[in-house]
1. Quick check on the output: 0.80 is FRET efficiency 1/(1 + (r/R0)^6) of positions 43 and 59 (r between Cβ atoms, R0 = 25 Å, to 0.05), derived from one of I, II. Which one produced it?
2. Between I, II, which one scores greatest on distance in nm of label points 7 Å out along Cα→Cβ at positions 83 and 139?
3. Going by volume of the Cα convex hull per residue in Å³, which of structures I, II comes out largest?
4. Of structures I, II, which gives 22, 13, 8 when semi-axes √(5λ) of the Cα gyration tensor in Å, for residues 91-146 alone is computed from the coordinates?
5. From I, II, which structure was mean count of other Cβ atoms within 10 Å over residues 11-18 = 10.5 calculated on?
6. With mean count of other Cβ atoms within 10 Å over residues 19-26 derived from the coordinates and found to be 22.0, which of I, II does the value describe?
7. One of I, II was used to calculate helix-only ellipticity at 222 nm (-39500 (n - 2.57) for each DSSP H run of 4 or more, over all residues; to 500), giving -31000; which?
8. Identify which of structures I, II gives the largest calculated value of relative contact order in percent (Cα under 8 Å, 6 or more apart).
Structure I
Amino acid sequence: MLSKRAQNALIGWESHGPRIIKASFKTKTERITMNIIQCYAPTNDYNEDVKDQFYDRLQSIIEKCPTKDLTILMGDFNAKVGTDNTRYEDIMGRHGLGERNENRERVANLCAFNKLVIGGTIFPHKRIHKTTWTSTDHTTRNKIDHIASTKRSGGRWNM
């Protein structure tokens with residue numbers, strides 16, 4: 001399911017259980033690897049131990065990625081980060097969606113600790129472009145899927 005270019009850039013991948021996978025890619029910038037971590041977080045309804053184990057495992061994977069590399073963390077976090085970025089100004093903007101939920105604190109703390117910026121909150125978007133989940137009766141819309149990446153000043157990343 002990768003393009004030819006991505007296949008050629010793929011260094012390797014690792015499955016970390018049923019909820020997390022990591023793939024590493026060569027970039028055009030020498031000595032820089034792009035690490036993509038895709039995950040599916042437990043919902044708020046899961047017990048605290050299950051959520052703690054998930055985020056502990058995610059943390060152990062992130063901390064093994066060298067800080068010089070580009071790390072992209074993405075997936076269904078079941079986290080509504082909301083628009084209030086108080087205490088998290090360094091890693092998120094005020095352009096989230098709706099009210100936050102309990103999983104928001106877990107995601108925000110993980111991103112803050114690892115200096116990952118939650119991308120969908122930085123710039124304004126139309127509400128219809130913010131939602132990633134819609135209820136079956138189409139009355140409720142949320143943004144629970146997120147992409148966070150390492151902060152970089154200037155420059156850009158090329159694959």
Structure II
Amino acid sequence: MIDELLGLPAHPLIVHAAVIFGPLLVAAVFAYSLVPMLRRHLGWLVIALAVAGPATLWLARLSGEAFRERQIKAGAQGDLLRQISEHQNFGNWAAWTVTVLGVLAVLLVLVCTAAGKKPATPGSRAVTYGLILITLVVGAAAGYYTFKTGHTGATTVWG
């Protein structure tokens with residue numbers, strides 16, 4: 001597990017990357033899906049964020065597990081431990097939904113790029129629109145769980 005960076009607890013440091021790249025992936029996927037004229041400009045950004053978003057959320061999750069163990073060893077119990085567990089639960093959901101979103105985002109870029117190179121058929125449009133719909137639903141879930149993870153973490157620390 002990732003416990004420390006430069007002698008400091010890793011989780012509070014890594015979380016800053018996760019709360020940037022996760023929501024940026026959601027925003028980029030929404031823009032890519034809903035504004036077709038931006039697709040040729042956003043494709044590489046979406047793919048880069050499809051890697052960075054999940055990677056930073058999984059690093060935050062792993063460092064969070066180490067941070068939780070550190071808190072337990074320091075005597076955390078009762079309400080604090082319940083809050084940490086709630087935060088951890090949302091973090092697990094955030095990591096998984098952002099990972100699924102990353103996979104869908106790459107597929108969406110590939111499908112839309114291929115669709116732009118040949119005439120559309122009713123079947124190809126259905127595949128593209130279906131993938132867009134699924135990606136938007138997963139993107140909304142990823143945004144929700146990322147927000148709830150951050151909110152429960154901040155509430156635990158700041159009250």
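None of the figures in this text is laboratory data; all of them are computed from the coordinates on show. Predicted model only: the values in this text are computed from it and were never measured. Cβ atoms are built from the backbone, for glycine too; each structure is taken alone.
1. This value belongs to structure I.
2. The maximum falls on structure II.
3. Of structures I, II, the maximum of volume of the Cα convex hull per residue in Å³ occurs in I.
4. Derived from the structure labelled I.
5. I
6. Clearly, the read-out refers to II.
7. It must be structure II, since only it matches.
8. If we compare relative contact order in percent (Cα under 8 Å, 6 or more apart) over I, II, the biggest value is for II.
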